[in-house]
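> Below you'll find a set of structures to go through.
What follows draws every value from the coordinates through simple rules; no lab data is involved. The structure displayed is predicted, hence computed values, not measured ones. Cβ atoms are built from the backbone, for glycine too; each structure is taken alone.
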Structure 1
Amino acid sequence: MRGERVTISFHSPYWLPLVGQPKITDEEQLRLLEAKCTQDVEFARMIKKLDLMDVDSSDILLPLFSHLKSLRWLGLQAALVDRKLYTAVNSHPTLATVAVCDTDLRCLHNLFSSTPLPMSKILVISAELHCDFTLQSPALHSLMSRSPRVAHLSLGGLFNIRNGPGTLLFPGLEELDIGVFYGCTTPMSWLPAFVDRHPSLETIKFIGGSGGLSWTRNPDVLFPLQFIDALERESLSRTAGLKSFSVSRTASATSLDEWQIADLDIEILKSAGISALRIATLLAPKISSLAIRMTRFNKQPFRIDDLVSPLCLFPSLRRLELHRTYKHLAFQGQAPWALPPSDSDPPSKTSNCVVAHAALRWVTAEIARCALSIDLIHITDEGREGRALRYYWELAATYWVGPNRELEAVGTPQLDMDEEYFVPHS
């Protein structure tokens with residue numbers, strides 16, 4: 001099934017066609033792999049990609065590493081990459097990438113202090129720079145002079161956003177997140193030059209509050225101002241807000257202004273705000289991803305057609321997220337979905353969590369049937385029930401949309417409730 005993670009068992013013939021890129025999920029698997037590679041040189045040469053991010057490999061990695069003559073990509077826990085290991089990594093003839101999760105760059109900085117070797121083989125999957133580690137930090141500039149790659153960079157902190165990175169380079173950068181703040185005006189005049197220096201950068205995500213204040217105080221971020229103006233012209237101010245949006249580089253783009261709006265995250269503050277989706281179809285018709293969030297404080301319903309119809313007008317929309325929509329859907333007193341059968345006799349009361357999942361799955365099926373470009377839908381919701389609303393529940397589910405527009409669950413839907421809900425009460 002698409003989206004599922006394959007776990008390889010090394011004492012079964014099942015691993016044979018997949019051995020080029022195994023993911024190890026526990027220490028026993030790793031020891032099996034090390035034993036197999038020690039005994040079978042040809043087998044070891046078949047392994048070109050190895051993901052050990054979920055396992056502590058410190059005791060086994062160096063002996064195993066010596067057998068992997070064809071390895072090109074290695075995923076590790078960042079804390080395990082010490083001077084001794086990285087010396088072996090740096091001298092490996094085929095290994096080009098050691099991918100690590102090191103969000104605050106602390107492990108990488110420790111490695112920098114222990115070895116003079118270049119770090120171009122290191123790939124940091126995602127890093128965050130906020131108030132503690134600024135773009136102007138001498139320590140960061142020294143670290144990046146060794147050329148470690150950073151695939152995804154998140155920038156926060158007023159100082160970072162206002163002053164930018166100067167001439168600092170992040171080799172291999174593909175995604176950039178920028179936090180847009182409520183504070184005083186924070187222009188980003190540095191951004192176009194930063195983009196020009198990073199040809200591998202494909203996506204920039206701007207993250208703000210759902211209200212307009214954070215956007216209006218950032219004059220270099222134009223799309224939110226256009227969105228806010230359009231809401232005002234339709235008398236929809238304060239009915240919807242833009243939480244974030246992304247722009248993507250296109251093949252023909254020669255400047256940042258020509259990048260395409262690719263992703264929207266919209267919060268509906270009042271029921272009339274559902275019309276913001278129609279406005280979005282005009283301002284950003286080519287988006288590939290859309291998240292719709294209902295505020296916890298609004299209890300006004302809207303018609304299902306008001307949700308589904310605009311989604312059909314996005315010809316390139318592939319991924320849809322719906323958050324906290326169940327309480328806001330107006331079914332005109334009907335329940336067009338089927339509840340799962342009860343296992344108890346007589347049937348027990350069905351929790352609101354189960355009802356919400358059934359309703360949202362029905363809505364998801366309607367969206368899949370009508371919006372023909374969508375191929376993935378993710379839903380989450382939450383609520384309370386019982387006397388005095390004492391029991392909290394939440395749910396999350398993801399569905400692929402098949403070629404015949406049927407839904408296929410990705411994994412198992414998660415329906416969680418307070419345990420006390422299931423305790424009999426007198």
Structure 2
Amino acid sequence: MTLRDTWYTVKGSVRIRVTGSQVERFVNICTHENITLRNISADDEGITCSLSVGDFPLLRRAARLTRSRVRIIKKEGLYFSALRLRRHPAFIAGALLSILMLYFLSSLVWVIVVIGAQRVSVDRIMEAAREAGVRVGAFQGEVDPEVTASKILDEVGDLAWVGVRIRGCMVVIEVVEKEEVPKDPFEDLPCDIIARRDGVLLKLLAIQGEPMVSPGRTVRAGDVLISGRVPGSVPPGRNPGNAADSRLPGEGLVRARGIALASVWYEAYAEVPLRTVVRVRSGRIEKKIVLRYHGKTVTLYGRKAPSFGRYDTEERVLWRYRWRNRDAPVELTTVTFHEVIERTDTVPLEHARLQAKEKALELIERQLPPGVERARTWARVIQEGPNLVGAKVTVETVQDIGVPRPIVAKD
């Protein structure tokens with residue numbers, strides 16, 4: 001639709017039928033008087049055309065001079081639609097009321113969604129949001145996302161971040177919970193800090209307790225790095241020979257704390273065969289349909305075994321019937337046999353060496369504690385034969401090897 005057609009649609013136009021013996025003169029007079037006739041179609045009896053509502057009264061002179069008959073066959077445009085609506089005031093009032101009601105309802109909050117809450121109760125978050133004015137039925141203009149987020153953070157202490165967004169009639173509350181720090185089971189007990197693994201001690205920082213090893217020494221798993229037995233006297237009223245008294249924190253026995261950074265080595269060995277047998281499906285298939293019941297199998301269609309020797313099997317249950325709670329249902333199953341051809345692939349020597357090193361490194365990665373990164377890596381091929389390649393990988397890491405161990409007091 002062109003811009004002119006759009007204008008006529010808004011302003012209104014009429015489709016007329018002109019008949020008579022001087023139709024061509026009728027068109028010429030309209031053109032001379034600047035009356036625009038559009039979409040003209042002619043036949044043996046006359047013409048059919050369209051013109052604007054404002055130009056229609058001006059056709060009277062051209063029709064009188066040419067003795068032509070003008071008849072309206074169709075009225076188009078918003079002008080005539082408005083005239084028809086004026087005869088139905090109740091419809092206009094209902095439409096306006098519906099628009100106002102729709103606008104009013106769309107300005108309210110109808111849905112409140114909480115995203116990201118796992119450990120924290122959604123009810124607690126919703127209660128804090130209600131205190132900030134976010135509730136079903138509230139006006140969207142009364143909802144302040146920043147104030148609501150701050151209120152929820154203040155009321156619910158287990159949240160690290162809160163975001164509030166208004167999307168249409170829905171308020172979306174996104175939360176991020178604080179990470180749950182595991183409680184130290186030895187927090188209230190006197191403990192030594194011992195080595196978790198063998199290594200060379202690089203740095204020892206004793207926050208509480210007595211350091212027992214100097215940096216540069218090799219330590220074994222279980223060696224005491226920081227002792228929880230500190231020099232001191234037992235307060236009056238305590239018996240230093242009493243086990244219960246000697247275990248009290250701050251009275252000779254403490255919960256040792258500190259950081260013990262050490263170089264720790266990990267080793268792994270992996271092999272890669274130079275020749276591998278690969279099973280490849282040839283494309284030939286055979287099918288059979290079996291009925292299974294009470295542990296028995298009856299072949300209804302096809303061979304019991306395929307005609308080829310090597311194959312893979314796929315099963316698909318077509319129908320199953322279980323009577324009450326019995327463990328042996330009746331099943332109708334389709335079994336598909338895929339012929340398999342075995343072929344031998346040869347792995348290039350350099351590729352096999354690389355694969356062996358990567359496999360050994362993967363084995364080490366599984367042993368590394370979370371958060372520990374590799375400091376240095378050594379890899380070497382230690383076995384090469386006609387059928388396989390073996391590689392050994394050594395990884396050096398720097399990590400805190402100190403772990404607490406409760407002190408058992410002796411009577």
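> Work out the source of 4.5 here, i.e. which of 1, 2 gives that when distance in nm of label points 7 Å out along Cα→Cβ at positions 95 and 399 is computed. Write out the running numbers ahead of the final one.
Values: 1: 4.5; 2: 7.5.
Of the structures listed, the value fits 1.
> Name the one structure among 1, 2 that Rg/Rh (Cα atoms, Kirkwood Rh) of 1.02 was derived from.
1
> Then there is this: For relative contact order in percent (Cα under 8 Å, 6 or more apart), which of 1, 2 scores largest?
Values: 1: 7; 2: 12.
Of structures 1, 2, the maximum of relative contact order in percent (Cα under 8 Å, 6 or more apart) occurs in 2.
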